[in-house]
Structure formats: structure tokens, C-alpha cells
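Multiple structures follow.
Each reported figure results from applying straightforward, stated rules to the coordinates on display, with no laboratory input. Quick caveat, the model's predicted, so the values are computed rather than measured. Cβ atoms are built from the backbone, for glycine too; each structure is taken alone.
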Structure I
Amino acid sequence: MEEFQAMSGRFEAEARNEVQMLRDLVSQLKSTLQQHHGGVMYLNNAEITAAEARKSDLMVKKAKLDESLSSASQFRALLQQQLQKAFASQVGDQKAAQTTI
């Protein structure tokens with residue numbers, strides 16, 4: 001009976017040691033995983049911040065291009081009007097010159 005109790009005690013001690021070793025390993029793995037996720041989140045946050053800054057820059061450039069396009073369209077319309085007036089004036093002058101001849 002004493003031998004059984006001794007074997008039982010050794011088994012219990014070995015099992016406790018093994019359980020503690022496994023707990024330590026799990027703790028180390030959790031720590032490593034948290035560090036890895038923290039690093040990944042940092043990279044993702046940095047990438048997100050850079051992408052947002054790029055998006056903001058592109059939005060500003062787009063707004064400037066839209067304004068420039070609008071201005072160019074207005075200028076084109078003005079030039080077309082002036083060209084039509086000049087053409088109409090030239091045609092009118094030619095008709096007037098023909099009627100006086």
C-alpha cells in the first residue's frame with residue numbers, strides 16, 4: 001500500500017510539473033501572439049494612415065482639376081461665342097460689300 005501511495009505521489013508531482021510546464025508554454029505563446037498581432041495592427045494602422053493621407057491628397061488634386069476643367073469649359077464657350085460673332089460680322093461685311101458693288 002505504501003508503495004502505491006509513493007507511486008501515486010510521484011505521478012501526481014510529475015503531472016503537476018507537466019501541467020505547469022504546459023501552462024507556461026501557453027502563456028509564452030499568448031505573449032508571442034499578442035506581440036505579433038500588435039505589430040501587425042501597427043503596420044496596418046500605419047498603412048491605413050498612409051492610404052488616408054494619399055486619398056486626401058488625391059481628393060485635393062481632383063478638386064483642383066475639376067475647377068480647372070470648369071474654367072476651361074467656360075473659356076471655350078466664350079471663345080466659341082467670339083468666333084461666331086467674328087464669323088457673323090465677316091459674313092455681314094461681305095454681304096454689305098457685295099450690295100454696294
Structure II
Amino acid sequence: MTGQGPDTEHAVETAVRDRHQLRTLAVAITTLAAVLCAVIVVIVYALSLNRLWFLHFPLGLYLLAQGLLIFAVFVMFWHVRVQERIDHTRSVTEEIV
């Protein structure tokens with residue numbers, strides 16, 4: 001035993017869990033915001049982007065059809081990498097009994 005009462009240990013455990021949940025929530029909100037912002041930007045500027053061409057397709061069409069999907073997959077991989085780091089930090093600081 002560490003010499004601390006059960007209430008103190010419970011409070012520390014709750015604080016660690018709350019910090020983990022807040023970091024997880026922040027990463028999830030950041031991921032969703034990035035994807036939604038990209039969708040909104042491409043939709044708003046689609047007509048002006050269609051003046052440019054990429055692989056014989058109008059750029060606005062290409063970004064809506066393929067570009068956003070590729071971007072969303074990239075952001076999801078980033079999300080998983082950051083979440084793994086958050087989970088690893090919590091598992092290292094957690095006391096294994």
C-alpha cells in the first residue's frame with residue numbers, strides 16, 4: 001500500500017481517467033472538424049475549382065469524388081495514431097496491481 005487512503009487513490013484514478021477521456025474527446029472533435037471543414041470548403045469552391053483540370057476531370061468533381069475520400073482516410077489514420085499514443089500514455093501511468 002502506498003500509505004494513502006482509498007479516497008485519495010480513487011480521486012487520482014478518477015483524475016487520470018477524466019484526463020484520458022478529455023484528450024480522446026479532443027482528438028475525436030479535431031478529426032471530425034477537419035473532415036467537415038474540408039467537405040464544406042470543397043463544396044463551396046467546387047464551381048470555381050471546376051475551371052482547373054486534374055487527370056482529365058474538373059478539379060471540383062475530382063475532389064468531391066476522390067479527394068475527400070483520400071483525405072478522410074488519411075485523417076482517420078492520423079486519429080488512430082494519436083489515439084494509440086494517448087492510450088499508451090495512460091497504460092504507462094496506470095499502476096498494474
Structure III
Amino acid sequence: MAATEPLAYPSWNPGGELGLALQTAADALERNGLQPTGTHPLTGMTRHQRAALGALLGCGMVRPQVRLDLEVLDAIFRGKYHLAGGLVEACEIALGRPLVAV
């Protein structure tokens with residue numbers, strides 16, 4: 001049996017640790033017609049997930065629950081990581097599927 005290649009994650013998603021945050025953001029985006037607006041609760045993060053989200057946002061994360069501000073995340077992905085599609089594009093990359101407004 002051949003060994004599987006480790007998954008390659010973008011620099012902004014080290015080890016895939018932003019998966020929970022980006023899934024939560026994707027769910028909210030799809031409900032919002034793919035518009036990055038509003039804040040949405042994110043609970044149950046592990047220490048590694050908090051560290052990854054804190055690194056993305058440029059601040060420390062202590063609590064396992066936060067409110068994701070989609071507009072802030074969109075600006076970070078557009079500005080710092082040069083993703084033209086912003087948060088939508090980041091979610092699509094992380095989830096491996098296109099987002100669809102519902």
C-alpha cells in the first residue's frame with residue numbers, strides 16, 4: 001500500500017486548523033447570499049484552532065468561543081493574502097467546493 005501524500009494547505013491555513021472557522025464562515029456566507037456581512041458565533045475550538053485564528057486576525061485567542069466578523073475576515077483575505085474573492089475564495093479553497101447562496 002502506497003503512503004498518501006500529506007495535504008498541502010495554504011500558508012494562511014496551517015495544517016488545516018482554520019477548517020472549523022472557515023466552515024462556519026461558509027455556512028454564514030451561503031445564508032447571506034455570499035455577502036460577507038454580520039458576526040457569527042464559533043464555539044468548540046481547540047487550542048490549535050484558536051492559535052491559527054488568532055494568527056490570522058493578529059491577536060491572541062483564549063476562549064474556545066468567538067464571534068466571527070465576516071467583513072473583517074474578508075478584508076484580511078483580500079488585503080494580506082491577495083485573494084481577489086476574499087473570504088468566499090478562502091472558504092472555497094479550504095472546503096474544496098464552490099459556495100452557493102441558499
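Summary table below
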item: Test item: helix-only ellipticity at 222 nm (-39500 (n - 2.57) for each DSSP H run of 4 or more, over all residues; to 500) calculated as -13000, pick one of I, II, III; result: III
item: Computed 10.1 for distance in nm of label points 7 Å out along Cα→Cβ at positions 11 and 83 - originating structure among I, II, III; result: I
item: Per Kirkwood radius over Cα pairs in Å, the highest-valued of structures I, II, III; result: I
